[in-house]
Each structure stands twice: as C-alpha cells, then as structure tokens.
1. Taking Cα Rg over 2.2 N^0.38 Å for each of P, Q, which is largest?
2. Taking mean count of other Cβ atoms within 10 Å over residues 44-51 as the criterion, which structure among P, Q has the greatest value?
3. When distance in nm of label points 7 Å out along Cα→Cβ at positions 172 and 252 is compared over structures P, Q, which one is greatest?
4. Computing FRET efficiency 1/(1 + (r/R0)^6) of positions 140 and 276 (r between Cβ atoms, R0 = 35 Å, to 0.05) gives 0.75 for which of P, Q?
5. Please state which of the structures P, Q yields 22 when relative contact order in percent (Cα under 8 Å, 6 or more apart) is computed from it.
6. Given a computed value of -18000 for helix-only ellipticity at 222 nm (-39500 (n - 2.57) for each DSSP H run of 4 or more, over all residues; to 500), which structure among P, Q does it belong to?
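All of the numbers you see were taken from the coordinates with simple rules; none came from a lab. Bear in mind the structure is a predicted one, so any value in this text is a computation, not a measurement. Cβ atoms are built from the backbone, for glycine too; each structure is taken alone.
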Structure P
Amino acid sequence: MAHLSNQRHPWRRLKKNKAALAGMAIIVISFFIAVFAYLISPDGSPNANRMILEIGGRKPGFSQRFLLLPKEGVIEKESFFDKLINGERDRFDFVPIVAAFIQTEDSVIVKKYIDDGITDRVAYPIAVFKGDKPMAVNKKFYLGTDKYGRDILSRLIIGVRVSLAVGIVTVLLSLLIGVFLGAVAGYFRGRTDDIIMWFINVVWSIPTLLLVFAITLVLGKGFWQVFIAIGLTTWVNVARLIRGQVMGIKELEFVEAGRALGFSSARIIVRHILPNVMGPVIVIAASNFATAIVIEAGLSFLGVGVQPPQPSWGLMIKENYNFIITQNPMLALAPGFAIMILVLAFNMLGNGLRDALQVKG
C-alpha cells in the first residue's frame, strides 16, 4: 500500500517527467538571474544602458580596448541593495582606443577608435583623471553590441526581469479575478451565473491583443501599465475553468454537509471548494505565465509595451530586427531565442504539472 501511495504522490510523478524537470530548472535559473541581474551582468549600469556609439552593431565575440575617463562631478557610491535593484551608475566614460595610451607630464594621448580603419589622435589633460592613475581595460562582448553600442548579453540578463515580472503580475491578477468570478458563477448559478457568463463571453470574443491595446491606451504606456493590461485580459480562461470545477464539486456530499451545518456560502467556497480545484488552477497559471511573456514581447515589439531605455526582449528585437538581413542577425535572434526558451520551459512545466496532478482537459 505504501508503494501505491508513493506512486500516486504528485511530486513523485512530476520527478519522473524529465521535460517538466528541465523546464523547472530553466525557470529557477531565470529567477536567480533576475534577482542578481545587475551583479552578474557585464554592464551593471542602470538598464544596461551604457552607450558607446563607435562600437554599435558588432558581432558576437567582439573585443575592444577602452580608456576609462572619469565622469564630471561627484557620483556617490550606491549601497549593495541599490546596486542589486537598480544597478550602479558608471563613474567612467568608456573611450574606445586602438592601442595603449601614452602618458606625459600634463596629458594622456590616445588613438581614439572612430570606425573600422579610422582613428583620431586625442589628448586628455591629466587633470581630468582627478588624481587617479589613468587606466585602460579590455572588454569582450560575447553576444555583440546593438546599434547604440550597448552590450546585448547585459540587456538580455536585465531583460529577464521584465519577462518574469509581467508573468508574476499577470498570473496574480488573472487568478484574483478569474477565481472569484468563476467560483461565484459556479456556486450560485441562476441569474448570477448568466450575468457573469455574459461578461466572460464578451471579453472572450475580443481579440487579446486588441483588448490589450485598448487598455494600454487608457492606462498609458509604461512598465506597470503593460502588466495590468495583460493581467486584465488573461483571467477569462481561469474563470471558465473554475466555474466548471465548482459546478461539479458543489454537488458532493461534503458541501451538502457544510450547508446543513449552517456554514456561510463564502466559507464553503473558500475553505472547502477552492482547495479542491487548486490542481487545475496551478496548471493554467503556468500556461498564463507563458502567454503573458509572449504578449509582453509582442507589445514591446509594436512600441506600446515597456519603453526605452528599459531592456525588454521584445523591444530588443524591434531595435535590431533590421540586422537579420544584414551582417549581424544575432542581435535580434538572441532575444528571440531567450523568449522561446523561457516560454517553452513554462509550457513543459505546465504539461508536467497537468500529468502529475491528473488534471483532465
């Protein structure tokens, strides 16, 4: 009997699904990257927005030497918490050079890189280094740079925050609205059910992107507006699913017993019915997470999602898609692959959860 009990345990069934475990591993790694993005990113400046126009549109593996030129004014050092959340402002301008700099008594002389085969001899007064020793560093751009000279790898790493954040906010909103309306409709039936189902069918009939556009135009463009807009359009599936589940469970004996004992409808729904429909809810939450990531990328690509300079994978594709037919397609393909891998991970996990929790439909 113990063996049969173990076989029925959802976690044991999930562990046997290699695809679901792979999806879970990718999701866990993505959350880790999102939390520590600015600490592991090669460009730890806010939004990974270090523009170096001279090296724009470079291919993966490109290396460049830079002279570190102190910025004007005093830049206060951020705390660890500030760096973790918002990044650290650059204290230097990165001046691309083609050889080692020459230091004299009163100046630093460099051959500044302008473009392939084009350099300019520039002398910087020694005073601009504010008493520090002039420094040069070599930097490698593993996925190349975009047209503004920003590191693609760094923007991919910071951009995972947007994709995961939109998924979390969307799932929470869709569950909050969908579970409430679905449970009320399924439990009370009658006129209440008719009104809620009419509303659900109206929302269901409107194309998702069109509805998101309308909500975005009302709320405006921006980070949180997009999350709310997507969340307000993905609750319909949850409501329909919960309604069907509640309609079946409300006829069971333990619900009838609750009514006979005088329990309120709210108590019966919250404490006795909803815990028994959490399996399907978890599965559809994983599906909604993947859907939200795709919708956000589409909105950002169309220019009504996350706004520059904040990195979003969809926005990165928009900014660099013209490179697909030119010399450097990886600038647009890299964020596309990132979207594909993360969405696939959530879909694999969702399918695994469906099988493990034995959710039908």
Structure Q
Amino acid sequence: MGYLKPGLAELNYLRHLILMYGHDKDSWTERDLRYYVTHIGKDDVPDGWFYDSFLFLNSKARSGNDFQADVNLGTTMNGEGDFYAVCSPNPAHVDDWRDLVTLYLGEDGYIDRLETSVQRAAKELNTTIPFKRNVVLAIPYPHITQAQFGRIPGIPKNLNFSVLKQSLHDATQNRLNAARWFVQECLRLWESKNYRHLHLLGFYWIYETVSRSWDVDDHVLLKELKRTVNQSGRKMFWIPFFATYNFHLLDDYQSYYFDAAFLQPNYMFYTGGDDNLIRASEEASKRNAGIELEYFLRLDEPIRTVADRKQRFRNYLNKGIELGYMKESACAHFQGMNALPQMYHHQDPVERQFYDDIYEFVKGTYIHKDDQTITGKGKSRME
C-alpha cells in the first residue's frame, strides 16, 4: 500500500505538518511564526518557504483545565515501570472550549497571525505561495470525567460526558454534540475571515488512541464526527502513539475514523536501538499512514533519553533517506513548543544546524550526515 503520499490534491498538497503547541494568547506571535512559515537564512532574512501545513493544539486551557485526554500520574514514560495514566481529573468545560475557539480564530488569534505572517513572507520573498498554507485545528477531548460540561446552543441542558446516572449511549451522544458544536463554531468563524493565504484543511483528534469500554465509546463518536467534518469539506487527522493496538486501528482507518494519520515511532523518548523507528516505518507503509518525526529542546516529561536526543534526531533524519519517508511519505513534526526560533538563535552549533537540516528535510534535499555532526563544541542549554 505504501506511506500516506505527500502532495495529494485531496489534502491540499500537504507534505509536512508541524505541530504548533500553545497555552495562551501569547503562544504564537508573528515573530515566532516566521521561522515556521519561511526558512530564515543569514542576517535574519527569509530565503524560502518552510512548512506547508500547521496543526494548532493546546493541551491545557488558560484556566488550567485539560484539553488533552490523559494525565500521567506516575514518574516514568509508558512502558517503563511506574506509569499510570488516567483520564484528566481536571477536564475542560464549555467556557474553556469557547475560549479555545477564540484563541484560534478570534481577533488577533493564532490564525490571524499566521495569515499576516504568510502575507508578509510573500512580500519578503517576492513570490506567491505555491498553494494556500493548510490549517488543522485540534478538537478538545470530551472527557468522560466531565459531568458538568455546560450548555451549548440548541440543547437546553447541561452536557454530561460521564456514565453517571445515564447510559453509555447518552454519554457518547453528549460528547459528540459538544465536538460537533466546536467544529461548527470554528467553521463559522473561519468563513467570516476570508483568509487569502490559508486553507482550513480539517480537525485533529487529540487523543493518541481510540478507547472503547463500559464507560467510554470513542469508536461511535469518531465515526459520526468524521461524517460531520467531511460533510463540511474538511478532513479528520490523527497521530497515534507506537503500540500494536494502534497499528490495528490504522487498518483501513480511512473508512472509519480519520482521513489522514501519522504514526509516532516514539523513538525519541525511549531507550533502545532503532527498532521502533524501523518498525514504525514498516507499519505505517503497510497502512497508508505517514510518519511523525520527533525532537525537543526541553519537555516537562520523565524522559530518559535526554542525553542522546541529538543523536536520535540525527537518526530520524538519516532514516528518512534509508526508509524512504523523506520523499515518499507525508510527515508530521513534533518539536515541543516554539522550538524553531530557539534553535535558530541557539548557542549550540548542533542545535543551530538542526534548524537548517529540518528545512533541507522538508525540501527533500537533506543529505545523510554521520555521527561527527553531533560532536560540536557548543553546549546545549538543556544539558
């Protein structure tokens, strides 16, 4: 079957999707965005288009409540011993969801700034973009711990996402109603904007797996939500973590839940050899999925691979040539929060080099580099 192909017309020519994590109104300034919209060369001058697609997602609301699905209460990563994930005990409510729509699409929100950044880049590069830059918006997870979500227009009662005093069917319907309302609010605001340089490609399922049990049914929710999103002319996106269960969920996934998926190798976060990276590429290519490349400067996670993260990222780039995903696959890119501006201005020459290497990878012109590339004399601020 092969990887999810880059440049498909039905995905508005998406090739590289960058994950844009935010927290509040100040998360993405126009100054930050320019390092993603264009490659910044010498003397802080842009010299080419960079990412073609942007996935905006906030894991937490400004209130401190969670948009992400699960919270790790343990002290290790998944599969490393003391790992204990639970559905968030502080789930976001309707006001948080409404606030997120405003952060995305309100006046001077993330997307307004992206539009301005692309418009300015076209003038600086003295060229037009080859196609509109894609935008994907994350839908908050409708937590099954949320019994008091609040009211949305058209439904004159509080939405209860839990099975407390109601059936699983009713809980799922309430969760679906909230997700549909969020999508419709985003669509309504998008249509009012008339962006010249941006295309709303679709929406993202923020949970990195799909759950079904006595008290949750993501399967039915996603089947119906995909229908709603597709009827609007948009697509559903997903980036599952590395697990056999998720491999099977990717089997014929486009017929059920999502239109495009990118498999996480999770090679950046776990000790061991290249097995996950190789296996992920194999599983993705069997199922018409893309690959996610992972890197970070700093993360608030119990990660054991911090010391060799640079070598692991070098392997990600090199394996893109060896395993074919640099040119043959659409790719997603996880870099933590606001990494590229920091990498461009980094004191460590290796981090600075990675900024250019990522750009070459995105262009498909990256050339294999050996381990000597990692032995720069500069010292990372993380170390």
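1. Values: P: 1.30; Q: 0.97.
Of structures P, Q, the maximum of Cα Rg over 2.2 N^0.38 Å occurs in P.
2. On the way: P: 19.6; Q: 16.1.
When mean count of other Cβ atoms within 10 Å over residues 44-51 is computed for each of P, Q, structure P gives the biggest number.
3. Numbers: P: 3.0; Q: 1.8.
Largest value of distance in nm of label points 7 Å out along Cα→Cβ at positions 172 and 252: P.
4. Working: P: 0.05; Q: 0.75.
The read-out comes from structure Q.
5. Working: P: 22; Q: 18.
This figure was derived from P.
6. Numbers: P: -18000; Q: -11000.
Only structure P yields this read-out.
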